[in-house]
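Several structures are given next for inspection.
Every number here is computed from the coordinates shown, using simple stated rules; none is lab data. Because the structure is a prediction, the values reported are computed rather than measured. Cβ atoms are built from the backbone, for glycine too; each structure is taken alone.
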Structure I
Amino acid sequence: MYLFLRNFNTPALQLSCRLVSNYVSRMRHLFDLKEDDEACRKALSSGAFLLFHDLSPLLQRTENKYTVPFVTASELNGILQKLDQKEEYVEESVLIGCTESHVPQFALDLGRTEKARAESLLKGTFVDLRKAFFLLNGKDAPLLSQAQGLLRWHSIHLYCSRTGQLTHKNMSGSKRVCSTDEIIYYPQMSPVIITLVSDGTQCLLARQEAFPPGMYSALAGFCDIGETVEDSVHREVAEEVGLDVSSLEYSASQYWPFPSSSLMIACHAMVQPGQNKIDLNHSELEDARWFDAEELAEALKRKRMPTKKEMGEIPFWIPPPWAIAHQLIKEWTQRQRQS
């Protein structure tokens, strides 16, 4: 017991406890804002806001770099006045987080307003989220994904599926309520497995017709009702490339806003020994190929979406570093080069 207490008081562990305590404090603060409409309404006057227009986030460009700006509550009120919107418009915001100093963070869609006028006032551009992901660095992507996903959910769940009556969001946007029967709806995500298949010396990447030219990624598909993650991996690999999975390993998960709020469950999978002949399902995929570690090591060096000219000069490219498919590819490549 003495040794435990002495070790607990080392500087590293004290720092760890402070970080954990700060995290707990922020989560409790967010919980209170989600559940207490009046507290959340009050927080709107001191919060910071991410802005969207028809679900496209506002980006600003400085020195060949794109950033996602937050605006303060007072700045937002001034902008709304210039856009001829009532001050109450801010209450359509959704709560997405808070800083370590407990400044609440919200997202608001300005889709009611004229886009060009809003961009001029804000000195930025509203960019489709898929394109924005290739322009930003990784630190902005998760919060932007969360914000857009929550705004989209509210925009398409205006009516109660049981009564047909209008629903209304609570102040934080953590739920919608049908006032007729007090039915409560919460935002939902669809589970999607994303799998990097290997035969031991190569891994398989594929592309859909909707992908940007030259981009290859791991296999992915929605989990069916009644399936486990293991079932989904086996089925998707069999359906899309005609291969039989012999074993799989969970890697990580990631929220992904496409096509409509998905929880990406990432796995590595091995096929049966000696089985690597691809039988492509052309209704699902445009192409699928085996790649070795050296090819992927070169692809991992490219940290951004290639230009149109570059696309014609490189054999293929992979999703950006903050996409979980990129992480699967990086993990596999590092293992191969270390073995």
Structure II
Amino acid sequence: MEVAQRIGQTISFETCQEEWNALAGDYEKCLDKNKEYRKTAESYHSQRNACKSQIDRQMKKLKILKESLKKTSSSSEKKDLLEKIDERKRSLDEIGKFLPRKNGFYLRLIVGQVNMILDSTADKFRYKDEYEKFKLYCSVTTLGFAVALVFFLNHRVFDAMFSFVLLWYYCTLTVRESILIVNGSRIKGWWVMHHYVSVLLSGTNVIWGDNEAYREFRPVLMTFSIYQSLVQVMQYYYQSGCLYRLRALGERHDMDLTVEGFQSWMWRGLTFLLPFLFFGHLWQLYNAYTLMTIGIKYNFNEWQVPALALLFFTLFCGNFFTTINVVVQKQKKRIKTKEQ
């Protein structure tokens, strides 16, 4: 455009008038394109809702049909029809992955019943990758922050800022994970609850006053924070590498995520991460023991001490026994495979 190319130079009014007239044509094209977009968007939402309604109707009728079929006498035809019904349900479930659905309880508290289903596979993958990058960047940031607190910033104000960063991080993770679960990511069991407990722990740390009990526990807490951040960075690179290989082989779902723990699919690679995880779990138990010792010493003058001890103990139990369970199950599966 002529005016844009001549910024800083003296131009005449006639040149500006010509440029304005040229922009008028572009403006009309912009309005027409916007009308076309709005019409397409309205049609898209209408078709999506109609498709959702059709699927819900199909699922309801299939459920009634299956219940009625179970009451009939057994036969090979009955078995075949039940299998066909189950296959139809799986097909409808696959179609429904891109259609609106009810949000879970926690997500409803945050955003209400706004549709959080991403419209395309590419959007789902992009959101999943952003989630993974978010975890990595935050882990590196908290690692640097914790190191600075140990060696340079020995003040309660900076400690509170660090705890608030962790509080924000875990709150954000819970929301992002809820959206990912709605969009097909398989995050189950303890690894979902882990972040809710971490939110409570970080929030309790934020409001813990600067007193003798806090100052006595601070070195243990900050050293543990450094170790935890290091392990989280290690987990990200290790687990993302495992998932990449397994997805390429078609053995894992494309929406599977890295978690802050040990999963059965990680046996496909090296298991060097297990000792670091177990040591971190035991450190959480040590934190709980230290806090109870400090609480007894100061007659539990602050409620934060027993509360944090309980939360660290909860994290230890959840992390440790979940990891043990995964290891035991995997070992049993390997022994059973060898015997066959």
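For the reader, a short list of remarks on this structure follows.
- Structures I, II were shown, and FRET efficiency 1/(1 + (r/R0)^6) of positions 128 and 304 (r between Cβ atoms, R0 = 41 Å, to 0.05) at 1.00 was computed from I.
- Structure responsible for 0.35, with FRET efficiency 1/(1 + (r/R0)^6) of positions 136 and 224 (r between Cβ atoms, R0 = 30 Å, to 0.05) calculated and labels I, II on offer: I
- When distance in nm of label points 7 Å out along Cα→Cβ at positions 96 and 184 is computed for each of I, II, the largest belongs to: I
- Ranking I, II by Kirkwood radius over Cα pairs in Å, the structure that comes out highest: II
- Among candidates I, II, the computation of helix-only ellipticity at 222 nm (-39500 (n - 2.57) for each DSSP H run of 4 or more, over all residues; to 500) that gave -10500 used structure I.
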